[in-house]
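Structures incoming, each one as structure tokens.
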Structure P
Amino acid sequence: MSYSKKRFRHDSLQNKRSVGKILNAITQGIADGTLIFSDEENSIEMEPNDLLDLKVTANQEGDHQKVNIRISWQTKSKKKSNKKQLVINKS
């Protein structure tokens, strides 16, 4: 079995409104079933399945705060169970 490996990475400094727009676009892409990431150098198109793995971590150390969101899936459906439900509250 043969498969190709593609990778897209983009680093930039954005204000919180711009980051919100990017996260909304990702959310819409997941809902629509197609995510397209691109910049001047590279692009990748992905088709998320109905069942996605979600990992959220939040860290705070001194005056540095960080949130990581990782969403992954298999191109062929693979069921997982025993996952806890995530609850996020706005303050």
Structure Q
Amino acid sequence: MISRAASILGCTVIGGLIATYVQISVKTKIPVTATKSISIQTQFFDNIFPNILPLGYTFLLYYLLKKKNVSPVVLILITFVLAIVLSWLGVL
């Protein structure tokens, strides 16, 4: 009983840490007219569901880790490479 309560508390703390430390911001803008453009991050994703991109990425990593049995080291390397490439392309 105590170990189950500790497990639930641990999951709650990890969930709070994910929301605090995982940040993904997309800098890409979609032009609507010649003078108006929409920021994908602030005017689209954050209006629908704030912090949905970090949540989605975290669930993707969890899925790959648990269901597809991908090594945590591989996931860290993929995250590192994606961050560098997408920053270089100007998306993140």
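No lab work stands behind these numbers, since they all come straight from the coordinates. Source: prediction; values computed, not measured. Cβ atoms are built from the backbone, for glycine too; each structure is taken alone.
One of P, Q was used to compute semi-axes √(5λ) of the Cα gyration tensor in Å, and the answer was 25, 21, 14. Which one was it? Mind showing how you got there, number by number?
Working: P: 25, 21, 14; Q: 32, 18, 10.
Derived from the structure labelled P.
One of P, Q was used to compute helix-only ellipticity at 222 nm (-39500 (n - 2.57) for each DSSP H run of 4 or more, over all residues; to 500), and the answer was -6500. Which one was it? Spell out each step's value before the answer.
On the way: P: -6500; Q: -19500.
Only one of P, Q returns -6500 for helix-only ellipticity at 222 nm (-39500 (n - 2.57) for each DSSP H run of 4 or more, over all residues; to 500), namely P.
Who wins on relative contact order in percent (Cα under 8 Å, 6 or more apart) among P, Q, i.e. which is largest?
Numbers: P: 18; Q: 27.
Once relative contact order in percent (Cα under 8 Å, 6 or more apart) is tallied for P, Q, the winner is Q.
Which structure, out of P, Q, was distance in nm of label points 7 Å out along Cα→Cβ at positions 43 and 67 derived from, given a value of 3.4?
Details: P: 2.9; Q: 3.4.
Among P, Q, the structure yielding 3.4 for distance in nm of label points 7 Å out along Cα→Cβ at positions 43 and 67 is Q.
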